[in-house]
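The data blocks that follow each hold one structure.
Every read-out reported here was derived from the displayed coordinates using simple, explicitly stated rules and does not represent laboratory data. In this text the structure is predicted, and so the values were computed from the model without any measurement. Cβ atoms are built from the backbone, for glycine too; each structure is taken alone.
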Structure 1
Amino acid sequence: MSAPRDEPLSWPVVASTTEFEGRVIGVRSDTVRSPVDGSEFVRDVVVHPGAVAVVAVDDRDQVLVVRQYRHPVGLRPVELPAGLRDVDGEPPHEAAARELYEEGHVRAADWRVLVDLLVSPGMTNEALRVFLARGVETLPDDARFAGEHEEADLGVAWVPLDDLVAAALAGDVQNATLVAGVLAAKAARDGAGYDALRPVSAPWPSGDRSGERSAG
């Protein structure tokens with residue numbers, strides 16, 4: 001059996017209408033024609049700009065995590081530094097480095113691609129790339145990013161990677177990006193090693209938004 005791989009495929013869209021356009025996301029309704037039986041059906045698609053996240057690991061095998069209030073779920077979950085790809089033309093790893101600096105006030109010397117995620121492919125085109133960052137340096141607090149709204153209550157901590165993995169398996173941390181990121185980091189560390197991970201220039205077809213239909 002060949003190695004598993006997602007198959008690129010696009011069924012014909014015969015009509016598309018914008019249902020909602022918000023500050024971050026949009027919603028469109030696509031009428032799709034099945035090439036299998038010719039039937040047509042409507043699917044609502046949450047249009048998302050994409051995101052990046054960072055598993056930053058220090059020389060003690062600790063991971064930088066953040067906490068902030070998340071209104072939709074009524075929690076202040078443990079998360080990775082992460083953010084939207086909302087700067088035109090910004091390479092994904094530079095967006096990740098920006099988020100790591102803004103949320104954790106940390107810079108890193110070594111960057112790798114850890115894992116790529118489609119967060120909910122049945123309803124949204126959101127693609128998220130999680131990077132591994134090493135050679136970390138914590139910068140002085142006098143230039144720390146001043147957040148607002150939820151980020152005004154941003155908590156930052158370093159937690160051993162194995163403790164985060166145990167917390168994920170126990171259901172004590174639930175953020176999907178964090179769970180995927182720390183499990184992938186453990187698999188990489190205990191397997192071929194971090195140096196075997198993909199470079200930041202690795203292809204990311206799902207993260208390519210050029211030429212894609214927008215909510216507008």
Structure 2
Amino acid sequence: MSKEKLDFPEHVDMGEFISREAHDLRSPFNRILGFTKMILKGMDGPLTDMQREDLDTVFANSNHALMLINNLIDMARLSRGEKPFSPQACQAQALIQQAAANWQKTGSTKEVAFETRISPPELSLPADESLLRQAIEEFVYYLVEYSESPVTVTLSAEERDGRAEFSLSSRGTKNRAAAACDMTMWAYVGRKIVELHGGELLESEGDESSASIRFAVPAAR
């Protein structure tokens with residue numbers, strides 16, 4: 001009987017490996033989330049208050065783990081130039097408003113108030129709408145994590161020198177226990193998506209009571 005050589009690689013390109021194995025990396029968490037949600041809906045019978053509380057904790061932490069995996073996959077694909085990119089005309093106002101709405105659907109226990117300003121209201125830009133909205137959301141996550149609750153996040157956009165300049169800021173006491181791993185991922189993915197659009201990060205700074213991120217991408221001509 002012939003034998004085959006087992007694959008024991010000496011070196012692994014981590015970016016290529018993570019990008020290639022994205023499905024298998026996500027699958028365990030998707031299964032955990034799916035079955036946990038099914039049980040929480042009572043499809044396997046009634047739950048006690050303690051069981052429901054424990055399952056809520058399992059669901060929240062599994063969802064967070066899946067978010068980290070998704071960001072790790074995005075980091076790998078962006079670093080290798082493998083992220084699909086399809087620009088078309090989109091509105092800055094829609095990008096900002098949808099990014100804020102998506103964050104509010106996360107179920108975070110943090111108290112966050114959003115303020116938005118767009119000038120002019122019809123500001124348009126050529127962009128991959130889904131990707132650029134993701135970049136804004138990554139920066140929002142970063143700013144919310146930077147500050148303790150309650151937090152006020154301001155999102156604005158204006159046309160300046162032929163570019164759409166986005167400004168995001170947070171007001172709130174600095175969070176000394178901020179998750180460094182999460183913040184590194186959000187910062188990297190957001191910045192790389194901006195650069196993919198031919199844009200640049202203009203500012204990223206914070207102090208004891210606030211933080212701000214500014215970036216610019218080409219506006220529609």
* From which structure (1, 2) was FRET efficiency 1/(1 + (r/R0)^6) of positions 47 and 207 (r between Cβ atoms, R0 = 41 Å, to 0.05) calculated, if the value obtained is 1.00? -> 1
* To do: Name the one structure among 1, 2 that distance in nm of label points 7 Å out along Cα→Cβ at positions 39 and 103 of 4.0 was derived from.
  => 1
* **Per distance in nm of label points 7 Å out along Cα→Cβ at positions 7 and 159, the highest-valued of structures 1, 2** => 2
* To do: Compare Rg/Rh (Cα atoms, Kirkwood Rh) across structures 1, 2 and report the one with the greatest value.
  => 2
* For structures 1, 2, calculate distance in nm of label points 7 Å out along Cα→Cβ at positions 15 and 31 and state which one comes out highest. => 2
* Asked: Where does the value 18 come from, among 1, 2, when relative contact order in percent (Cα under 8 Å, 6 or more apart) is the thing being computed?
  -> 2
* Structure fact -> Value -5500 of helix-only ellipticity at 222 nm (-39500 (n - 2.57) for each DSSP H run of 4 or more, over all residues; to 500) was derived from the coordinates of, among 1, 2, structure 1
